[in-house]
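Trainee: In the part that follows, the structures are each spelled out as structure tokens.
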Structure P
Amino acid sequence: MLLSEAERSEFRDPDWDQREDAVPVWITLVHLLFMAWTIINAHHGALFSLGLLFFLGFAQVTAQHQNRIDLQTPLLVGFFLAGLVIHGGLQGWWIAPVLGSLSEVPLMLGATLLSAFNDNAAITYLSTLVPGFTDSLKYAVVAGAVTGGGLTVIANAPNPAGQSLLKKHFDDVVAPQALFLAALAPTSILWLCFAFL
């Protein structure tokens, strides 16, 4: 049964940080159970999908107690990752010779710089296409991708989440140049820490 506007809670804004009414404890407990189900069944596609569908149904039925679920962004990320897996394998013919010819420092520097313009999952995935990568070369790619993730909003999934939390301090606009310059010193320090561990 759908509730009328008068029966719904006063909360209308989808931003969780502006919510004033308390979420019932039983809703939180059911969310924790769904999280546990997802973790336990992460490698069992049918059970994972079943849990997702039941969660979406639960969220719809209890919508008056929850924030609106926006599926657009997660679906776009899912399509991006699916495309990466489908089309990324076809890039091995040129990526293997290029990355295979680099040593640790240039590889880490390249991964850091590319993470400022690309999603770091793409960079780390493409490096898996290189046969015979040593552990030190794998470390260089991952360390570089993680280090460069702070240089841009696009590279890391937590960056857009942080941007949405801090948007009231940015006049609804984050300047890419300012973000890059502000992140340059911490990125350099982290890069040196990873490089000399």
Structure Q
Amino acid sequence: MIKETPRQRRYFKTKATILQAAQEIITEKGLDGLSLRELARRIDYSPSGLYEYFNSKDEIVAAIRAEGLELMRNYLKRVPADLSPAERLVQMGLAYLEFAQDHPEYFRLIFSHLTASRSSFNQKIDEGSPYHLLLQAVRAVIEAEELTLGEEYSLQEIAYSFWSLVHGMAMLRQTHLRHFQADFERIHRRTLRIFAEGLKNKQLSAA
């Protein structure tokens, strides 16, 4: 293992500081509120000096997005692989909700300010993305129960339905219901199980 030099440690520490400050600005002012001048002011640095670490504002935003997506992916990967397919899908939904609760800044940045890398279901999915893990989990439920899908209701559409359900719960908890008192963990778990059981017990087709 190669030991980092003091200069390298300072470089990576400054780079992390830049990303943290940029994330704070985006959370406060939105993506349009992020500028290299404001970012430099926040960390007491010169705007030109930022180019030693990043080539542009877009590169900074991309780095933050990558950090957040990797963190979310790690939450989803914690779900044990030896669970039944339906229960594993439920647990992945709960892991998604846990990520949103533990890291609200990343969650809001990813989904409120940044668009998806794909523009249609027909485009290739990045196998390193959190969505790919979700898609695999939904596919496992379908394959285990030998469901026949209607031609008009695809695997990705089912995954989107599940994602919408989980994401809606996460957003409500962070916004409109952030001060509401209820046993949301129980509600979330039960709701996701109802969805998973629906996949197990019904033949899905287009309406």
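Trainee: P, Q: which one has Cα extents along the principal axes in Å, as calculated, at 61, 42, 34?
Mentor: Numbers: P: 65, 43, 28; Q: 61, 42, 34.
Only structure Q yields this read-out.
Trainee: Please state which of the structures P, Q yields 20.5 when mean count of other Cβ atoms within 10 Å over residues 119-126 is computed from it.
Mentor: Here the read-out was taken from P.
Trainee: Quick one: distance in nm of label points 7 Å out along Cα→Cβ at positions 71 and 87 came out at 2.4 when computed from one of P, Q, so which one is it?
Mentor: This figure was derived from P.
Trainee: Going by relative contact order in percent (Cα under 8 Å, 6 or more apart), which of structures P, Q comes out largest? Each step should come with its number before you reach the end.
Mentor: Working: P: 15; Q: 22.
When relative contact order in percent (Cα under 8 Å, 6 or more apart) is computed for each of P, Q, structure Q gives the biggest number.
Read the figures in this text as sums done on the coordinates, not as results from a lab. None of the values given here were measured: they were computed from a predicted structure. Cβ atoms are built from the backbone, for glycine too; each structure is taken alone.
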